[in-house]
Structure P
Amino acid sequence: MDVSFQTRELPEALGNSEAFLDFQSKLSRVAAIDRPILIIGERGTGKELAANRLHFLSKRWDGPLVSLNCASLGESVLESELFGHEAGSFTGANKRREGRFEQAEGGTLFLDEIGLVSMSVQEKILRAVEYGMFERVGSSQSIVVDARIIGATNANLVELTRKEKFKSDLLDRLSFEVLHLPPLRYRSGDIAYLATRFAASMSQELEFSSASKFTASAMRSLESYEWPGNVRELKNVVERSVYRSGEGKVDEIDFAPFESPYKDPSSQPSELVEPPQTDSQEEMESDASFQEQVRELEIRLLKRALEQCRRKQTDAAESLGLSYHQFRALYRKYKQDLTV
């Protein structure tokens, strides 16, 4: 894996896995079609980066790309941000203000977390998408706008329409194409590739003489982790590990920086509490079948190992005297019970 150490400002939208390349192929194909697009993906998968790529591969590439995170604003503020307002339309509105739709004229408007928009604001977005028209807050005069809409969310919009929390008409209009960003855990091979890139970038920022490298054990830890925060989390973990390790090899990965090394005595079990039963005692007193008792014992051992090893699966396997592949087979078998 040859990664130039001279690279700086590395984008996160990198990868060479089949899932990642398939997504990029679908994105490139639809970018040239001037229709609304929905991007669906878990947090940290790179939805905004995908929207940027859609814009710059489209016929509107030389027009403005305007973004708005809908989750960060209340209903009244969001409406004003999207459609603008007239002077005197509400307290503090001292002058006329253009909204994001007007600012995106001739270009692209990216609406992140669109699943959190209120029904009343959705109604106005629907009209703007359907007819290319809207009114500023405090005005009855229609404004014509030409902007391509890209929406993004990690919510289940179909389920939200069933619960009448998202307008089905708007969903229909936005979903000319729906692009599903693959989570990092489905991008086989990309964890090592991205980790190496992020480590090189961080090494240069810290002015190391050469890019930091991961030991085999550290890389196994990275590749065995589930990455609920996806690429964003990977980048943060790698940069922190490079910084803490200093120049040279990275041999320790910290996935839980918020876990305090100082134990709160009040949270510890009292010495006077009756000691728990041993596994043999529980088995003697249980009416469960042999298979059920074996299952319960395996789950209990896996849970204990994961907790003691801060959910580092490589270390947990070693603590149980199992190979990594043996541990993974058991983990997949009981994954539902281990992640509750």
Structure Q
Amino acid sequence: MARRKTFAVISPSSYYIDFVLRLVRRILMLAVVLFVALAAVGGGLTYYVITRQNSQEAVTPQSYLLSSYIPLNFTDGSGGEHEGWLLLGLRRAPVIILSHGYDSNRSDLLSLGDILRGNHFNVYVFNFHGPKAKERYSDLGPRQAADLNSAIAAVTRRPEVNPNRIGLYGTSLGGYAALEAAQANSKVKALVVDTTYATPDQMFDLQVDRLLGGSSKLFRVLTKAEFHLSTLGTKPPPILANPTRLEGMPKLFILGRDIPPLAEMTEAIYNQAPQPKQLLIMEHSLAGLTAVGEKKEYEDQVLNFFLQSLSLRAD
């Protein structure tokens, strides 16, 4: 009778199994620690971006020796108070409301405001943030648009201005707010937007990339998740959600080449916007203007647009 061959099966030793389990646990612990560290760094970046404010007002109406102005604060929807200056031009003339950009404040728009006031417009410049504003975190657009709507309501109650003829100007963050407010308010008759964006996510990614010195997919995923968490997961619609409301309204889009990502976004918004519209391409947006001649050209272009698009008549 033939004998059947048998083979011995060598099972792994308990030492080997313990070694593998310990290695896997350490790898998992290292991955968790690394994730927590990256999330912490991402949280720091997110916090910096959404709380970044420039409260140092370099100039005031007194610096310009302006006597024809009044302090005019307003309250937003959450009960916070925002500081503003109403520069007085021709009584019952239209009012142009200037909205400052990201990491900026009202004083950065005072030079432009003085030029417009000197040509008989009433001008209102205000702060999105401040010591009495309750919102400490920015969602990079929608809240600022709501603040601008509150500013419009406050200014149009003043007897010095024409409540039915409003011009809006905004740059970067203020540009987003101006675009949204213009679509929500039929009293807005002319609009100027300087180097802005279509969604808060675009502005957030840009600021994170600038802080990191370049783009990082990993940090974009982490920080964007934290940004959405900080804004309670809200996802605002594209800035031109109601483009028909801008039909017939003169619009000037200023594109500054000094911030290429925002320049591309601004051109895309311009292409989608209905007529009438103009596109002005400059080397610098308002935030990047340093040369006196270039700043004067910029302010003259904005002034000429409003003179052509916003009649000074008191109706």
Structure R
Amino acid sequence: MSALSVLFIGGTGVISAAAAERAVAAGHRLTVLNRGNESLRPAPAEAELLRADIRDPSSVRSALADREFDVVVDFIAFTADQVAADIELFEGRTGQYVFISSASAYQKPPAHLPILESTPLRNPFWQYSRDKIAAENLLVEAYRERGFPATIIRPSHTYDRTKIALTGGWTDIARMRAGLPVVVHGDGTSLWTLTHSTDFAKAFVGLLGLPQAVGDSFTITSDEFLTWNRIYELFAEAAGVPAPKLVHIASETIAQAAPEIGPQLLGDKSHSVIFDNSKVKALVPEFVCTTPFVRGVRQIIDWYDAHPEQQVVDDALNVTFDALVAGAMPR
């Protein structure tokens, strides 16, 4: 494929940073538009940087003037209102608009596995997912009525070296290393799919500029799935804890005790998810995931050990975990 002019809105997150590196490596002319805040993942040196706030359309118009792009990708649109503003900004100025939705939008609990793009979208537990569904609906309507060139991408749990998949984040790692019990939702046997950001980027960048991708939606995940027990064990092994103490607590009980993590737990992580990636592989045959989680988890622990300032323990969550563990122990 010839080089494309591509605009990334955001560009320094887990998904977008890896996609930016892949895009410039593929020879595309990448422009990154964001507010210029400090990030753990700076934009590639080859990218053009523009400073503007996507929530302030006038600043975006000032930064872009009358420029057009082959592809526009908004990595930080979460609601229908934000997507509506994008449509107003970019309609007639791009050949493809890519929206990053979420695999959490798929039916929860799923009626069958594997999950396909045709799986219904419904999540009664998590507002984040319902907002993504509403944004998707707006884009589908704009495509059907006016031909707005939308492509919808649904990633599941995508990570890089900075992202810990565990419910408590670094707090869980600190508990493991201190010999304390760690709370695992359910019985730990539900299945979860984890995708390294560099693997995700292969499929994602491969879809850019493809006419067959316009007006359609695609799941992009790894084909590897693991039980939550195994995920906790792999983190423990990487952290030098050969025998972690896992205490299983019902997801509903955790959600009640820690309402800040409840919606995501009940609306996503507590359900088994296995995805069929056949659709994206048909258009991007080079999409092969090459970072199994056993390697990815070592990248994570190595990075945190090299950056002690990032080893943040949530004291309030620690207290909640202690109470949950105490309630689960035989009296």
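Data table
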{"item": "Answer label among P, Q, R for the case where Kirkwood radius over Cα pairs in Å, calculated from the coordinates, equals 23.9", "result": "P"}
{"item": "Test item: Rg/Rh (Cα atoms, Kirkwood Rh), for residues 65-208 alone calculated as 0.95, pick one of P, Q, R", "result": "Q"}
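Bear in mind that the values in this text are calculations on the coordinates, not laboratory data. Remember, predicted model here, so these are calculated numbers, not experimental data.
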